[in-house]
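Here, each number is a calculation from the coordinates, and none is a lab measurement. What you are looking at is a predicted structure, and each value in this text was computed from that prediction instead of being measured. Cβ atoms are built from the backbone, for glycine too; each structure is taken alone.
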Structure P
Amino acid sequence: MPARQLLILRHAKSSWDDPKLADFDRPLAPRGQKTAPLIGRELSRRGWLPDLALVSPALRARDTWRLVAQELPKHVSADFAEELYEAE
């Protein structure tokens, strides 16, 4: 069996444009929308393709994963786990 690897990916750049918005609901900034697909392409280039993605349900994390996953050569199941939001 090949060695298992753990890949930890932080969300792309988020927007702070609306100070009234709850942290959970902050979207990606334009820069984050531009760079998230680049991360997916780089993961593909390196052959770092996950079997499963554990993703925070926060909007910026979900959107980051969606943009990353679109660049992967295979479908990767995602589990949006409440426990990951504000995990320490």
Structure Q
Amino acid sequence: SYIAKEINRITGLETREVVLGHIQRGGRPTAFDRILAARCGELAVKLIRENETNKCIGLKNNNLAIIDLKEAIKPKKIEVKDFYKLIKILT
């Protein structure tokens, strides 16, 4: 990824990107996980029935959010320089 490559370029350290959600959602599902899945499923069916396609459902400020899929997958420009001080502290 762009971020990992930039960190590697700046620090010279081997760097890999990890999607935090993949780590956080590990383990046995909690009641929150099950309720969130049901809420997302309900909203997905509602969108399909309303012929709303190419949408992405997520959680924002503890509320379900709907965004266009094109917006969801659009690359985001993140300036690694802004995180350089933090990178130095963590390495």
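Among the shown structures P, Q, from which was the value -10500 of helix-only ellipticity at 222 nm (-39500 (n - 2.57) for each DSSP H run of 4 or more, over all residues; to 500) calculated?
It was calculated from structure P.
Which one of P, Q has relative contact order in percent (Cα under 8 Å, 6 or more apart), as calculated from the coordinates, equal to 21?
On the way: P: 30; Q: 21.
Only structure Q yields this read-out.
Looking at mean count of other Cβ atoms within 10 Å over residues 8-15 for structures P, Q, the greatest value goes to P.
Taking Kirkwood radius over Cα pairs in Å as the criterion, the highest value among P, Q goes to Q. One of P, Q was used to compute distance in nm of label points 7 Å out along Cα→Cβ at positions 32 and 80, and the result was 3.2. Which label is that? The correct label is Q.
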